[in-house]
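Enquirer: Presented below are the structures under discussion, each in the form of structure tokens.
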Structure I
Amino acid sequence: MLSQFRLCLFTFTWLVIGTLAASATNVVFVISDDQGYGDLACTGNPIIKTPNIDKLASQSSRLSDYHVAPTCSPTRCSLLTGHWTNRTGVWHTIMGRSMLRENEVTIGQMFADAGYETGMFGKWHLGDNFPYRPEDRGFTEVYRHGGGGIGQTPDVWDNAYFDGSYFHNGKIVPAKGFCTDVFFDQANQFITRCAKANKPFFAYISTNAPHKPLHCPKEYTDMYEGQSESIAAFYGMITNIDDNVGKTRQLIDDLGITNDTIFIFTTDNGTASGAKVYNAGMKAGKGSAYDGGHRVPFFLHWPAGGITEQHDVKTLTHAVDIVPTLLEMTGVPKPEGVKFDGLSIADLLDPKKDVEWPERFVISDSQRVRDPIKWRSSAVMSQKFRLINGKQLYAIDVDPGQKNNIAKEHPEVVETMRQFYEEWWADISPSFSQTTEIYLGHKDHPVVSLTAHDWIQKIYPPWHQGSIREASRKNPDPGKLTHKGYWAVKVVRDGKYQISLRRWPVESGAAINASLPPGDDVPGATTPFRVTPGNAINASHAVLRIDGEDLERKPVPAGAEEVSFEAELKEGSYQLAPIFEIPEGELGAYYVVVTSLN
């Protein structure tokens with residue numbers, strides 16, 4: 001009887017999977033980094049070459065008043081959760097404020113729970129340790145760099161944009177070629193496997209290009225002869241993305257799944273480099289509260305949904321709308337207990353529907369500080385107005401360049417928008433004190449690697465490997481060098497832990513007091529972080545500091561790559577801040593490996 005039940009259950013399961021595979025809609029979501037609204041030919045740029053994305057735009061519903069956060073991580077958390085950035089714990093790109101809170105449910109998890117294969121390729125930038133990594137958040141296939149960009153502190157040591165090494169499902173693997181090509185190639189392999197196995201998929205392709213450093217194959221910079229070196233590299237990186245978009249769309253055609261695939265292209269914030277050439281009439285760029293900082297392109301193509309021709313949507317929309325929209329389009333259920341901050345805009349994207357859209361306010365802000373500050377670099381937006389920093393008011397429909405502040409002429413509008421912000425702030429601010437903590441001692445993750453990128457402190461930590469190499473010595477106080485940063489960690493089970501302090505990462509094989517020669521250059525307008533010479537720090541002692549107390553001090557032996565301590569830790573939250581003693585004072589250990597000895 002039991003065996004018959006198991007057979008029936010097995011048969012039912014495969015019937016469900018078979019039905020899902022036959023009816024489900026795939027999603028390919030491409031997002032580039034630091035490319036603005038004006039960095040495309042189809043939005044008016046007279047120089048850049050983007051024929052494949054232009055073609056996609058001509059076959060898509062296009063959001064022309066779509067807004068994100070002004071910087072990387074905050075946009076990504078909203079796109080993946082449907083929540084305001086500050087609510088999720090992600091309001092910065094470093095300092096432990098780029099890790100997506102563990103209680104958030106990502107779109108990767110939602111699609112995985114619905115039976116999809118879920119792939120993440122390229123830039124994650126929402127946490128490099130458990131429980132914040134993409135493989136912890138619902139993605140079944142992960143191929144990524146570390147941190148917010150190639151060569152940043154959490155990335156594989158000495159990585160640059162060519163022939164790098166990446167994290168493939170948690171393991172470091174070498175690769176050949178330019179990074180964007182590698183990430184698209186991995187995504188295309190994933191798409192091919194899923195299509196041939198008749199499995200529905202969600203592919204999140206998130207390039208680190210055209211974020212600085214500005215590197216790309218010479219054939220692409222040569223396409224922009226006559227432009228400045230930086231613009232040639234920046235535009236070259238975008239044209240390389242464009243070529244890859246074309247290749248992936250052709251692959252989807254060749255696999256015969258175009259009809260049932262939603263294909264999206266968008267970007268994560270305003271332009272970082274292109275405003276000096278063309279900015280679509282907007283003011284400012286990346287990081288700004290003005291439209292140039294957060295209004296970006298968004299194109300969605302879906303033949304089975306009737307979206308195959310250019311359909312311009314001028315209604316105000318926001319990144320928080322994307323998750324509920326994709327759930328409605330695909331039929332993937334919303335998790336119980338999750339309430340989105342955004343709205344489904346599926347009807348707006350449908351060219352067959354004439355939608356009456358209600359008046360609405362949305363907010364974009366750029367905190368980039370340890371703890372959020374009310375009104376800091378904020379834009380409260382309606383269809384007609386923009387309120388900047390709670391004081392400046394612009395009628396965006398007649399003043400898209402935001403040149404004429406009309407706050408004095410319309411105090412009632414200012415007051416209404418300020419009141420919306422006040423209610424918004426009151427709603428999200430209680431979560432600010434919930435620090436994202438890196439787990440120690442989890443049974444599935446007994447070894448944890450910490451990097452200075454995630455130090456919580458008032459000043460910027462060494463967030464890229466150039467700063468690590470030069471032995472960045474920013475002093476928060478006058479006088480002798482002190483270390484005020486710490487990692488917020490959560491010990492999940494009582495036990496003994498080995499805490500190993502390092503000046504260089506494990507994969508470098510370098511001794512604590514060693515200096516390192518400059519690494520190799522790569523093609524482009526700037527030098528990679530690894531070209532910075534690696535300075536010696538002349539450390540005499542290592543100190544284990546937890547919660548502001550120095551627990552143990554050891555000398556640094558000649559030639560040692562690490563100095564290790566053992567500590568009995570109880571379950572709970574800690575501030576981990578080990579240091580090296582150097583001639584100038586204290587230097588935080590840039591890399592620390594914590595191993596559970598239970």
Structure II
Amino acid sequence: MTSPSANTPILAVEDLHVRFATPDGEVNAVRGVSLEINAGECLAVVGESGSGKSQTFLAAMGLLASNGRAEGAIRYRGESILNVPLRKLNKVRGKSMTMIFQDPLTSLTPHMRVGDQMNEVLAKHMNLSGGAARKRALEWLERVRIPEAKRRLKQYPHELSGGMRQRVMIAMSMLCEPDLLIADEPTTALDVTVQAQVLDIMDELKRETGAAIALITHDMGVVARMADRVEVMKNGVYVEGGTADQIFGAPKDPYTRMLLDAMPRIDQPDKPGHAVLPPYEDIDGEGPVLSAEDIKVYFPVTVSGGLFPKTKPLKAVDGVSFDLRSGETLGVVGESGCGKSTLARAVLQLVPTQGEVTWMGRDLVDMERKALRDVRKDLQIVFQDPLASLNPRMTIGASIAEPLKTHRPGMKHADRQNAVRQMMRKVGLDPNMINRYPHELSGGQNQRVGIARAMILGPKLVICDEAVSALDVSIQAQIIDLLISLQKEMGLSMIFISHDLSVVREVSHRVMVLYLGRIVEFADRGQIYDDARHPYTKALISAVPIPDPAVERARARVKLDGDLPSPMDPRAQLRFMKSKLIDDPDAEQYRPQLIEVSPGHWVAEHDPAEDVLVTD
């Protein structure tokens with residue numbers, strides 16, 4: 001390639017059109033888009049699903065689907081890379097220009113170990129192999145905060161959690177320290193602390209090497225933290241562009257204003273125009289509808305092979321106690337692996353559980369199977385991925401009606417259909433869609449189907465397990481408003497599980513913070529955010545991006561000192577109380593106790609915060 005001048009943009013796109021041939025006609029995904037990204041700059045392209053954000057950069061990488069074609073001009077450092085032979089394109093992509101994809105499971109090779117996939121990149125683009133390649137791969141896995149990084153090199157993608165696979169993808173993209181990093185929703189599946197660290201790594205790479213970053217996202221908080229300039233995209237065109245301060249401070253287009261308004265803010269609960277959480281008062285004499293006492297869920301994990309394999313318990317939930325009153329929402333937050341979802345399944349008796357779970361005065365743990373099935377009509381759950389929880393061969397009407405067929409078998413077909421249509425209206429679905437299948441609906445519509453299915457029996461308790469984390473911000477805002485309005489109307493109690501603390505503050509009366517299966521802080525939503533006491537809670541709150549560049553620049557960041565320990569290590573629970581630690585993996589360790597520091601505000605014992613936190 002010819003030597004570019006100092007003023008040449010790293011990437012320049014001019015009048016780009018991307019079209020796809022479909023059975024229903026031609027789809028214009030990108031319509032006349034132009035942009036430039038310079039060295040050391042982060043350009044954020046924001047918009048909702050289907051706006052065309054990703055297709056612009058997939059065209060640049062030569063990764064359009066077979067039925068797609070791109071027209072216009074795309075130049076990398078002044079040289080055309082649009083529709084060029086793969087031999088020429090491969091000199092650039094993978095080394096100088098890399099891409100982090102949103103779904104790591106489809107981006108990683110399923111039959112290759114993580115280490116082998118990373119070594120392949122290093123061998124092709126940096127001529128590294130053997131010990132040198134292994135050292136560099138291990139260094140990057142540790143930089144993206146993967147626990148037990150050395151062991152992960154030998155594992156296959158399916159053996160890792162979604163968050164870990166995303167971190168592997170990020171590490172692979174950064175191996176060659178590219179000068180253009182295209183990040184397509186790079187932190188969607190990550191916990192807030194890991195998200196903050198990954199964003200810091202990307203920002204550090206930009207500052208140290210002069211790399212350019214194209215950030216594709218719908219998260220305005222991430223944009224506020226990272227972006228120098230912003231382009232807002234809708235229906236294949238840019239509707240507004242400018243510096244981050246201009247877009248956030250004085251948005252001109254109604255679509256931009258809608259995106260900013262829909263974004264939950266951890267510093268502004270109960271935003272005007274949104275459904276307000278109904279007030280909850282703890283009435284003396286009115287007992288809880290749900291009580292959990294010392295819940296434990298342990299899974300045996302084989303740690304050594306041979307004739308007599310040795311197992312150790314993985315303590316997914318390790319002595320959790322709480323109660324829930326009628327009409328109350330309890331938020332449960334924590335990072336991946338802290339036991340949030342396992343706790344939900346323990347409450348519903350979907351996993352073997354030790355301890356006591358009492359519903360309306362009845363013990364669920366020792367309840368017979370038939371009696372438990374009768375009780376479950378009052379206990380429902382909404383899952384994170386509606387497509388995975390709905391039967392693709394059943395119409396949405398049949399899926400919503402299924403609980404009625406199970407728990408009210410004597411109900412007439414016509415009455416059941418009327419009940420389904422009524423519930424569809426209540427959750428904002430057109431009753432005329434009753435005979436459609438899940439693949440014919442959008443993600444937000446399928447999530448409404450999941451909610452309708454959970455609500456159709458008129459339950460008293462609904463558990464929302466990451467029910468809004470995969471949705472666009474506008475759809476997320478609609479679902480949150482829907483849940484709050486249904487709670488008001490039906491008098492529901494809810495357990496709302498999420499890694500998004502902004503959403504949890506918006507929908508919860510009280511918040512429980514979990515860390516490796518144990519409660520570290522428990523208080524009402526005002527106390528937990530305005531007067532956090534535990535170092536882990538402080539780090540979680542500090543890591544949440546706020547959609548305001550001025551606020552983000554002025555914030556003091558509080559980070560956890562050290563790496564995430566293995567949940568298999570019994571010493572892990574003393575990460576915040578090392579003064580009591582016995583440095584022996586087989587020794588009986590001290591268990592930090594919960595202390596009530598003010599009425600209703602419980603905090604786990606810990607060493608002074610300055611011993612476990614880093615402030616920058």
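Enquirer: Have a look at I, II and say which one yields 20.9 for Kirkwood radius over Cα pairs in Å, for residues 141-404 alone, as calculated.
Expert: Numbers: I: 20.9; II: 23.0.
Computing Kirkwood radius over Cα pairs in Å, for residues 141-404 alone on every structure in I, II gives 20.9 only for I.
Enquirer: Another question, if that's okay. Suppose P(r) over Cα pairs in 5 Å bins from 0, in percent, for residues 61-164 alone works out to 2, 10, 18, 20, 18, 12, 11, 7, 2, 0; of I, II, which structure was it derived from?
Expert: Working: I: 2, 13, 21, 23, 19, 13, 7, 2, 0; II: 2, 10, 18, 20, 18, 12, 11, 7, 2, 0.
That value comes from structure II.
Enquirer: Right, next: Given a value of 79, 65, 54 for Cα extents along the principal axes in Å, calculated from one of I, II, which structure does it belong to? Walk me through the numbers before you get to the answer.
Expert: On the way: I: 79, 72, 52; II: 79, 65, 54.
This value belongs to structure II.
Enquirer: So, one more: With distance in nm of label points 7 Å out along Cα→Cβ at positions 181 and 477 as the yardstick, tell me which of I, II scores highest. It would help to have the intermediate numbers written out before the result.
Expert: On the way: I: 5.2; II: 3.0.
By distance in nm of label points 7 Å out along Cα→Cβ at positions 181 and 477, the leading structure of I, II is I.
Enquirer: One of I, II was used to compute Cα Rg over 2.2 N^0.38 Å, for residues 133-212 alone, and the answer was 1.05. Which one was it? Mind dumping the intermediate values first?
Expert: On the way: I: 1.10; II: 1.05.
Traced to structure II.
Enquirer: While we're here: Of the structures labelled I, II, which one yields 0.40 when FRET efficiency 1/(1 + (r/R0)^6) of positions 237 and 341 (r between Cβ atoms, R0 = 30 Å, to 0.05) is computed from its coordinates? List each step's numbers first, then the result.
Expert: Numbers: I: 0.40; II: 0.15.
Matching structure: I.
Enquirer: State the single structure among I, II that was used to calculate distance in nm of label points 7 Å out along Cα→Cβ at positions 277 and 445, giving 4.0. Mind dumping the intermediate values first?
Expert: Details: I: 4.0; II: 3.2.
Structure of origin is I.
Enquirer: Once FRET efficiency 1/(1 + (r/R0)^6) of positions 29 and 149 (r between Cβ atoms, R0 = 30 Å, to 0.05) is calculated for every structure in I, II, which label goes with the largest value? Could you put the intermediate results ahead of the total?
Expert: Working: I: 0.95; II: 0.20.
Biggest value here belongs to I.
Enquirer: Comparing relative contact order in percent (Cα under 8 Å, 6 or more apart) across I, II, which structure shows the greatest value? Intermediate values should be presented prior to the final figure.
Expert: Working: I: 17; II: 14.
Going through I, II one by one, relative contact order in percent (Cα under 8 Å, 6 or more apart) is largest in I.
Enquirer: Here distance in nm of label points 7 Å out along Cα→Cβ at positions 373 and 581 has been calculated and equals 3.7, so which of I, II was it run on? Don't skip to the answer; put the middle values down first.
Expert: Numbers: I: 3.7; II: 4.9.
Comparing all candidates, it corresponds to I.
Enquirer: Kindly point out which one of I, II the value -9500 was derived from, the read-out being helix-only ellipticity at 222 nm (-39500 (n - 2.57) for each DSSP H run of 4 or more, over all residues; to 500). Could you put the intermediate results ahead of the total?
Expert: On the way: I: -7000; II: -9500.
The read-out comes from structure II.
Every read-out reported here was derived from the displayed coordinates using simple, explicitly stated rules and does not represent laboratory data. Just so it is clear, the structure is predicted and the values come from calculations on it, not from any experiment. Cβ atoms are built from the backbone, for glycine too; each structure is taken alone.
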